[in-house]
Structure 1
């Protein structure tokens, strides 16, 4: 399904080169794709494009699917712990809370969660397991008409292995992380077991794969509670045990529970290929996740040695002679069951190559329960009524002399409905009393056309798409009738163009495009009704929220010098009406907590990528890159003081890279690194720090040693963040982590 990003400078990743043969002798011999060359890229490579395969994967400590991309150029995944539910992609200047700016596909099916645009709407990575992946393809920016406005940041295409024979595979992992922070000094551990069976008939077109994965881990505490200064009258209990951190405004007194995560995944894929070239594939996936946060902690101790447990209303305490209020620590758990059903077919009809797929993602069960505090049994339960999405993508292509034409249609429907209840017992959800309900739907239908024109010594691609968007059935209730938001309807035309050719020893590609990303269900329908009122609080939503529109340009140049390939990329992206989650006071004094449009933001940058193979030593591969970005708010009429300020959560510098060396034919060593400079944590550039609660600089060095026991069996030992850098994406990122893995494939 096609729905709807831009840089940094220092070493990053860029594996080998993917080739695409052309029929005209004077045409460029290959499209510009950084990365592995063994398999053609699965998405249209216009703009900076990267393809990753087993050559890269075998050098990565990959516990979750998204780990397989962690050395990609100018790329970052907001993964706070192993098994994190909120692993949002950040390509170039799409930051870690703008999840709706990246389109993610698995075998052509959309797994992007466009129910919202925030840290908690990541792609559904666990549709597949890491041992099942054949390649990752990444295209930066919206330069192909085939993909809608959510490709404003880029497109990530995940492709699984295709059954080729009767085969089996298995992967067992154990991992552990010693963790120290404030009152924690303990080791968190987990494991995963993954396996599958492949079938390919020798006498017919039938093929099948069945696979499963079981995963368990305990992740470090994500949230830490700070004392709040108080001048209120009353008695304050003298306490000890809080932690003074000079980097923070007040002492730390407690923390949320470490996160116990259990996941089970099962998949069945069936295919049939006819003798005339037509193919049909069907996929069904089941994924259950359970999270338990049963051990929140308070480090406060009174004069009698008793632990002081803060209440929801706030507990008055005195620490080091200063009066504070302590509150915010809670218990919680979550149980979620998700399914994906997909059907796709392809073939040739009257000279046209035809492909189409239809998929439905459904969250059939989603039950979240949270206590009010650490003292009372009371709490809240949130139940979701089958949120999910339908997507369809159909394309026809054919070549006519010097033209390669492509036409297509895409369509999607995203819907959500959730209700919250107050309960007398948060664990059992006893005595539920209705508190609130939110619901809504969005739908987009798009059509596109592209023409790839052979100019002899260059290729010119012209394209455009038209998208029609609707938002409807959006409403909210706090006990009475549902208050409905206005229906919305909008449309957009997005032209695209790309020119590629050789100039002397350089292979050049210039791409231009526009993209319009329409608001998601969560951005439009996340408002609230204040207690005792009947109307939607106008400070909690903007019924006139505009779509955001980007204007993009990317120049990519590549040159081979002996065993070295150098790729440079210059990009610029200007976004009108950029959508941003804003909390604070507007210039007119209005206090809001809602999504707002920013009149214009701009980001530009440069990416440099270095690839070498057997350069100094036979068996030594180096893939590295660096990028520099300048991302700023250019105009913001609702908050002019943010103008000219570096945009939140986007670092100026990024660098990812990987070195691989075959010590012997069976023994392989790899070293990787990931670096990002410190970004702003807020829109005004006033919140910058190097501690919990801030977006900080990070620099991680990873290592992996693998040994082939047999042709089919490999054992590996890896260390991520070997230098034990303590970095934060507001929450603490993983500290030094160890992994032992055994792989088998017949």
Structure 2
């Protein structure tokens, strides 16, 4: 047997349960991903890589107004000093900070090819140059004044800021995207001036809910513009909970091109959608014939976006054309809101709009206090030195003698004039040329000014209301640079409600609108005659078939078929067979059970209502919109259990229901006694000992009850009190002259 290999070391082996080890290591990985990679800090709105890029650029003195440096130099400093990861990942992050179509307020001023809205990549880092923007300077303002904590870098050789001072509400202004382990963040960009106004409102009303801030922040403001068509109620709920989404549409306008033709020109596209991919998708749908209203798409963009859409015909409504494109392409996109951020840089939490601004304001107060204390310490040191200078001025000759003659001038100065070590060091380090400027008045003037500033800072540190007043003043100053009258601060995304385009409009746009007469035979054959034909006596039918239904419609109409199984089926009038032959069986166009029979065929009327009933006399009122079927299988509306059958569907025009049974009993009752439902069994309309419904109609009581006899004459009865009753009663024999077949028509 081979000898066992002894592990190196002292031979002590510690057994570890695999499950425990995996849990510990995966938890460590998850926490690292959440805090160091995916989620931004609520205070400065930055992830570590972005914070390190800005800090490295500041160390390279790449301030606004200064010269540019190669991005390769910046990336080298970032990965060498602060961020030991791939150079391409760091460069990609740097590029995104410079893209004005990705960042609402870019933090990096790029020179060279930094990509474009088409989705093209930036040039290599050796070709591009960068420096900080004024917005980035606001984020870094005060970092040298102990405004934030610093921590050791990964190798301990340097220090890096754990957060930036952030005099700009970057979290919401520029937004953030990230996917961690088990959680994600998605924050769209907003308008800085609106955010600063909301922050000022919070300073005056600290307990204000997110709903109060909607008067200042009505919605996101995307760098690529567009139109926000989200419901205001949905926006309010999203900001109150920190979760939701926003519908953004492309901005477009109609351009007349002569002779009644026009073009649709798109000038802004939704945020985050690459233009080239958008054009390719539209062209692909066009090739697949899924955009029948569109004839062509062209990209005529230069520096500005210009996508040209050519409609199939001049009769196509541009609103209908665009609605069809919004449904099928990324000309309409949903931008999600998931305000999951690191609170105090440590705790992941989903914040509301108000909470996110409160976190930023609390951070600004911390920065103000730290900078104030730092300045107080500087003033104290300077006042100490000025006091030493004053002593030196008053005893200048003796000071010079001590420095020239004494072996230990520092100790002698301290002993002779009772100076501190700092004062003695300052006097010894003073240059000779400074002696001529060492005048008592100048020293006292500077001393008084610093003492006054010291008193003001002490009052500021001691008073919370004074701190908030100072922060409000800083916010107002910042707002001036990002106001709505500035090019950078002008709102780019506008608000609108999506137009209500009925489904019929799409059909009408595809089909030329012409009058037709729909004819249905007794055996269920259907055809469409051109025009509105009044005389149908010359119609030919197959075999012993006869006319069952005939009505006027248009090629853009939808034809409703009501069957005895209680289902409604929908047909397109434009697809009906022509009137030259006998037509085609309706059963071939829909999936209807063999035992089911056609009860009624009619043209759909938007907003219309029907009274549906079974043979046994149970029914209810239903809207025609609720009867539209999207598939060949139809839509179940009236619930029937065999051998029960659906019997009638009559239009609701009036306020009174007239129903007559096989027993020749007529009953009239108010329509409001019949419930309106989308689906169900309904209620009993008339009671029978045997038999069922023969016919029914809805009419206006003031106009009287009319019917047509077998000779084609119309009868009207206005005195109807004898037949008036309650729903579900039996009724009485009809008036004299009522047809023996118990039918109203």
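Determine which structure produced the value 0 for helix-only ellipticity at 222 nm (-39500 (n - 2.57) for each DSSP H run of 4 or more, over all residues; to 500), calculated from the coordinates; the candidates are 1, 2.
Details: 1: 0; 2: -9500.
Label of the originating structure: 1.
Comparing volume of the Cα convex hull per residue in Å³, for residues 373-628 alone across structures 1, 2, the highest figure comes from 2.
Please compute percent of Cα pairs over 39 Å apart for structures 1, 2 and give me the label with the greatest value. The partial results should precede the final answer.
Values: 1: 36; 2: 61.
Max of percent of Cα pairs over 39 Å apart: 2.
Thinking of 1, 2, which structure, once distance in nm of label points 7 Å out along Cα→Cβ at positions 461 and 565 is computed, gives back 8.5? Only one of 1, 2 returns 8.5 for distance in nm of label points 7 Å out along Cα→Cβ at positions 461 and 565, namely 2.
Taken together, the values in this text are just the output of simple stated rules run on the coordinates, not laboratory data. As the structure is a prediction and not an experimental result, all values here were calculated from the model. Cβ atoms are built from the backbone, for glycine too; each structure is taken alone.
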